[in-house]
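Values in this text are rule-based calculations from the coordinates and carry no lab data. As the structure is a prediction and not an experimental result, all values here were calculated from the model. Cβ atoms are built from the backbone, for glycine too; each structure is taken alone.
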Structure P
């Protein structure tokens with residue numbers, strides 16, 4: 001995979017936090033930034049995929065019944 005340079009602005013507190021993390025794990029700032037971006041992309045790509053699945057289910061009218069919703073709600077609220 002080829003690498004490219006990107007330039008962006010960051011506030012000084014965030015830069016200091018990145019540098020502190022990098023020093024603690026004995027890595028450079030670029031490593032920490034790349035790991036953060038990879039995590040961000042993974043989360044949002046998953047979210048988009050799940051939204052698309054939900055839209056497809058709704059389009060096919062694949063909905064939970066009232067009983068299924070009530071049972072799930074009861075299960076989730078009984079533990080509190």
Structure Q
């Protein structure tokens with residue numbers, strides 16, 4: 001299981017949840033399960049999100065494995081230039 005925390009912007013799409021525990025081996029599997037349970041989250045994904053696993057941020061590589069017991073944080077993607 002991994003602990004997933006969401007910023008306040010995502011909470012309406014998650015029924016008000018700010019965190020949950022979920023079983024997932026990769027970031028892709030995690031996001032697939034979250035969208036299946038909370039379809040309104042797809043809008044945020046389409047707008048761009050970043051995921052932090054134990055403090056390391058991932059934006060494009062969703063094939064990253066998530067170690068059991070990790071903390072994952074979902075946040076909007078920060079645009080830079």
Check: Of the structures labelled P, Q, which one yields 15.1 when mean count of other Cβ atoms within 10 Å over residues 6-13 is computed from its coordinates?
Finding: Q
Next item on the list: Taking 3, 11, 11, 13, 12, 10, 8, 7, 10, 11, 3 as the value of P(r) over Cα pairs in 5 Å bins from 0, in percent derived from one of the structures shown (P, Q), identify that structure.
Entry: P
Checklist line | For helix-only ellipticity at 222 nm (-39500 (n - 2.57) for each DSSP H run of 4 or more, over all residues; to 500) computed as -6500, the structure of P, Q it came from | finding: Q
